[in-house]
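Multiple structures follow.
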Structure P
Amino acid sequence: MIKTNWYVITGGPSSGKTKTIDYLAFLGYFVVPEAARILIDNEMSRGRAIDEIRADEAEFQKRVLQMKIDVENRIEPDRPTFFERGIPDSIAYYQICGKDISPAQEASQKRKYRSVFLLDSLPFEQDYARAEDKETARRLDQLLYDSYIELDYKVLRVPVMPVDERAQFIVSRLK
């Protein structure tokens, strides 16, 4: 297992990950946006609708996992980097769609993140890319936590607060 200087910002849908990652980028940190959003945006730019993109959720999640693996393979392990969702997030998403989690578990054991920050949920809001409902978002929050704990991470919960304060909370806890 390769130890990295990477940090994960995770949480259930509608927890403020994107705004927090964007603010960390604004502060000058190197960030990697969420693979699922990039995949959805790319497919939508080709004229595909969200229902079409996510019609086969297991296949969609497989593509997301592969994107995360490809990105991690291109980033130097010692480069301080914030990821909006880490590879272990795929374990939780594979569980939600009833897919065998072993490929996500296997990929999760290649590298070790320095820290994992799990954002507490904000009031649930639907958006153009979100297929989950409020109950699934709540379930994902717990599955995400469990996925990282089972991989022997200490998960730091980030309470609900304004985005700049969340970013400062995270930065103040970097190792």
Structure Q
Amino acid sequence: MLTRTQKEEQVADLKDKFGRASCVYVAGYRGLDVESANVLRRRLHTEGGGDYEYRVIKNSVLRLAAGDTPIADVIEHFEGPTAIAISYGDPVGLAKVLSDFAKDNEVFDLRAGVLEGNAVDAAEIATVAKLPSLDQLRGMIIGLIQAPATKLVRLLSEPGGQLARVVSARGRQEGDA
């Protein structure tokens, strides 16, 4: 059992994390075995690069920590066994990992969350999970930026290539004559 001082430290730590987070998702995990939870934690650690965090916390501590933060909008979802997943970076990547995990483990259910200060429900989290991740978006933008430059290089080099082929063909014709 936690002492009052430990609970106060935990609440202060959570408030700090909620303040720095780009998103916080709330999930129920009733019936999830320890090995499955560890698989989720490992996957979040691997795919998040240290930006994702998954914690099981007492609802009373969560309610105290959520008070005066945007997380207060989802307090009604702090019932029963509750876990939170926090992202300090890409919220889409975290939503993808959690949605995939929920598909594979029916006892794990995403309840709600807060994304960039706005409350979202489970359906909205599933929609966010379908969006391209931050890295994929960066790749798309780089591709869009590079495409005109590539076309320009081809356009500029094509007349020179055509001229070289004409001169080469003319040289072969004179060699045959």
Structure R
Amino acid sequence: MNKWNIDTMHSIIGFKVKHLMISNIRGQFNKFDGSVEMEDSDFTKASIKFKAETNSISTNNADRDGHLMSPDFFDVTKFPILSFMSKKIIENGKDSFVMTGDLDIHGVIKEVSLDVKLNGAGENMNKESVMSFDASGTINRKDFGLNWSATLDKGEIVVSDNVDLDISVELVKSNS
């Protein structure tokens, strides 16, 4: 069994959400780890695990980040970790896949599907085997109990229910 670990220095676990339904606010989780295990180079047989510390959320705005960490959203004291575990990966074209798995946010586990693009494999400057993939998809935050909502005087929705996931991962093959 080959194990590949996320190289956090060369990976981003990001998202974007509509603000006032006209602009996108982008953010990411800064503390995360994960791995891919597979017997050979067949990505459809891979097992992918990932977790992030919810208190590491960053949108480049301290007030907004504080609100996101509060009980209105992630409630990081009660739910310090969000996680994903793949269940099935189906090829969907050359180096293109659909990965289905369980996403656990805010203590709620839901099955989600992500589009995955395998970017390739090679060797890094330390002569270690590396590979990379990008994953994307959309989830409804309210499906996970992140229900805070507000509207402005003219009825504008402050934050969209839909959150676009934007993940770019580089993995290093483990020697063990």
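Computed from the coordinates by the stated procedures, all read-outs in this text should not be read as laboratory data. Note that the structure is a prediction, hence the values are computed from the model and not measured.
Tell me which structure, out of P, Q, R, gives 56, 17, 13 once semi-axes √(5λ) of the Cα gyration tensor in Å is calculated.
Numbers: P: 23, 19, 16; Q: 56, 17, 13; R: 31, 17, 15.
Computed on structure Q.
Kindly point out which one of P, Q, R the value -20000 was derived from, the read-out being helix-only ellipticity at 222 nm (-39500 (n - 2.57) for each DSSP H run of 4 or more, over all residues; to 500). Working shown, then result.
Details: P: -14500; Q: -20000; R: -1000.
Derived from the structure labelled Q.
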